[in-house]
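Just below sit the structures, each encoded as structure tokens.
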Structure 1
Amino acid sequence: MEEGSTASSLIPYKKKFENRLRLSESSIDTLTNFFVSREEEISQLFRFLQDQNRPLAIIKGEAGIGKTRFIVEFFKKHIDPGTEWIALCVNQFHLDFDKLRFSLANSKQYILWK
């Protein structure tokens, strides 16, 4: 990232969720247990992001419905294997979006998650 970004503004998703990604499968807050029934939605999001005419996707839903788990599974399946995408988590609510745009202005493609 370029000048204009602070280390606390954006962090790699694995760093944000490192504790939950290390929990055992039996822990209530784990992100490592078996993931089922969302393969079609993960495929839809991947196809959506491949379309250059769609610069933004919003994942929304009720609290506790599995948005975080869904997006982490998406990252594990489509971002981690070495694609051109970089998955970052927004680590604060008040961001300077001009600085953020400047920081991310390069040939990479980013997915931001809060």
Structure 2
Amino acid sequence: MVFSYVVDEKNDGNLTDFCSFYALPSNVLHWTADDEEQQKLLDTEPGAIVTNKHGKELKKGYDQIRAAYSFYCVIKDNDSERHKLVMKSMLAQAAKIGYDVFNMVEVL
């Protein structure tokens, strides 16, 4: 899934900036309960934490990492201060919709 954001500075339909990121959720390795008793505890007790045979502490809801990756970013006049503001907004939006990390790679 790709999320895209645009900036219309003067609300006149002329877009000045565009940024996007894509979603790539990942499963956590060895995030499994050892037996039905551990799984039942995780499913029924809010905040329950159990340790499995791999030494991993298991807590309900922590079996996936929701990662966002910066995709395209075009900023008016290539302005670095403007770029920082747009990226801060992108980070805030990603956090608001539940992403755990935001990755960005610069390719030259």
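A short reminder: the numbers here are calculations on the coordinates, not readings from a lab. On a predicted model such as this, the values are computed, not experimentally measured, just so you know. Cβ atoms are built from the backbone, for glycine too; each structure is taken alone.
From 1, 2, which structure was Cα extents along the principal axes in Å, for residues 52-99 alone = 55, 18, 15 calculated on? Please list the in-between numbers first.
Numbers: 1: 30, 30, 24; 2: 55, 18, 15.
Going label by label, the one that fits is 2.
From 1, 2, which structure was FRET efficiency 1/(1 + (r/R0)^6) of positions 20 and 84 (r between Cβ atoms, R0 = 30 Å, to 0.05) = 0.70 calculated on? Don't skip to the answer; put the middle values down first.
Values: 1: 0.70; 2: 0.95.
This figure was derived from 1.
Quick check on the output: 0.00 is FRET efficiency 1/(1 + (r/R0)^6) of positions 12 and 36 (r between Cβ atoms, R0 = 25 Å, to 0.05), derived from one of 1, 2. Which one produced it? It would help to have the intermediate numbers written out before the result.
On the way: 1: 0.45; 2: 0.00.
Considering all the candidates, the number was obtained from 2.
In terms of relative contact order in percent (Cα under 8 Å, 6 or more apart), which of structures 1, 2 is highest? Kindly include the intermediate steps, with their values, before the conclusion.
Values: 1: 37; 2: 27.
Looking at the calculated values, the largest one is 1.
If log10 I(q)/I(0) by the Debye sum over Cα atoms at q = 0.23 Å⁻¹ is computed to be -1.19, which of 1, 2 is the source? Write out the running numbers ahead of the final one.
Numbers: 1: -1.53; 2: -1.19.
That value comes from structure 2.
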